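Structures for review follow.
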Structure I
Amino acid sequence: MSSIRVGQGFDVHRFAAPEEGRPLILMGCDIPHDRGLAGHSDADVMLHALMDALLGATGLGDIGQHFPDTDPAYKGAASTLLLDRVMGDLAERGWRVVNADVCLIGEYPKIGPHRVRMRDGVAPLLGLPADALNVKATTTEKLGFTGRGEGLAAQAVVLIQRD
């Protein structure tokens, strides 16, 4: 008998100060921008939301439990490597991803020029064809911390299945 589950994830990171020289990493891609996001790992807000959605769908908690910011092993870690570990945990339990939808929330940067590269880089990590991973963005119409350009947020929804 087949089993399906839905998971949702949300993450937020503030922008680092320009003098920190952090790159802006979104969906595993280096995005040209004057400021990166602050965080213990690479602060990839989109992949963090995606991992939380995957972990939530399987009942395995959240990324803070799996990759705590108090552990020096994850300092500067690439979120694509963390996603690989999460996918290993899913596979171990017999789950596979059916589709995923990830949304960046912020006034800038515009992700249109990078959307295909983002999708095509992450879809194989999820074991998905490109058309089963949607990458999009929205603004908050200049309201709140994202509207003021203080940081970025992301939401993700996933469907997983175990046969």
Structure II
Amino acid sequence: MSGVKIISVNKKARMEFAVEDTYEAGMVLTGTEVKSIRDGHVSLKESFGDVRDGEVWLVDCHINPYGHGNVHNHETTRLRKLLLHKNEIRRLIGKINERGYALVPLKMYFKAGKVKLEIGLGKGKKLHDRREDLKKRDANREIERALRDRNKGR
């Protein structure tokens, strides 16, 4: 991705959810929110996407107040509208109505001067699924380490 500056990444999202599809969404923001995001004062940890009245919203995304914002500052965790194509929204509504699917924000970034959000459609993982992922990651790490050590010995 050239010309993209990543602002925030939700590291826990892929641990807790099996992400099937990803979508790039624009966001409706105020001026002080954009300035605060430019400074990197944003957290996606506890946020999630929700579909209400045929529109997609970002809920509980924490954006700190802008330092020089005075009385015109924004609320830190207000609802923020996500901008997606109508056919994408219809597809999301169909999937979310199925049991176990959720909209999970994965990362926020600037693209061509606009704030974009990569949002994923995923199913929640069970505890044993997470443990399996950890075991696989550890096993792959051991294999890479063994290969590296073997190649050094030559």
Structure III
Amino acid sequence: MSDKSDKKIISVNKKARHDYFIHETLEAGIVLQGTEVKSIREGRISLKECYAKLEGGEVFLNKCHISPYNHSALYNHEPMRKRKLLLKKREIRKLIGKAIEKGQTLVPLRVYLRRNLVKVELALAQGKKLYDKREVMKRKEEERQISRALKAKNQ
């Protein structure tokens, strides 16, 4: 039902796919103040060390840095405050069940605008070990070499 045309991607967590095995993704709304929304629209959000945590039947986004809005002097927001994510009860129950499994964590993959609302794409993920990361990098390098060889052969 939704397509790429109604999403405007603001920020992407590039390290998430490198550091984690992504098992499942879901979309969540986020509770923001007015200056936070304006800052996000300018692209002034960082997801580098950001993670989501289940607390008391609710999901919160922690360590997400949203820079203060430049054109606001008095009523600016706290850049690193904890922000509530908006999910349906059945989604939260499902996450609670899966988060109990060993090594499962909630990682934000990207922040985007959908119909002028700020949305967060969350992933249920499991951390990679160092040897897993090396294996993936080795495989990607081999694929690059193969594609280069095929490209050189075709020319």
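FYI, it's all coordinate maths here, none of it is from the lab. In this text the structure is predicted, and so the values were computed from the model without any measurement.
One table, with the values for the structure above:
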read-out: Computed 1.10 for Rg/Rh (Cα atoms, Kirkwood Rh), for residues 82-137 alone - originating structure among I, II, III; value: II
read-out: Origin of the value 18.8, 67, where Rg and Dmax of the Cα atoms in Å was derived from one of I, II, III; value: II
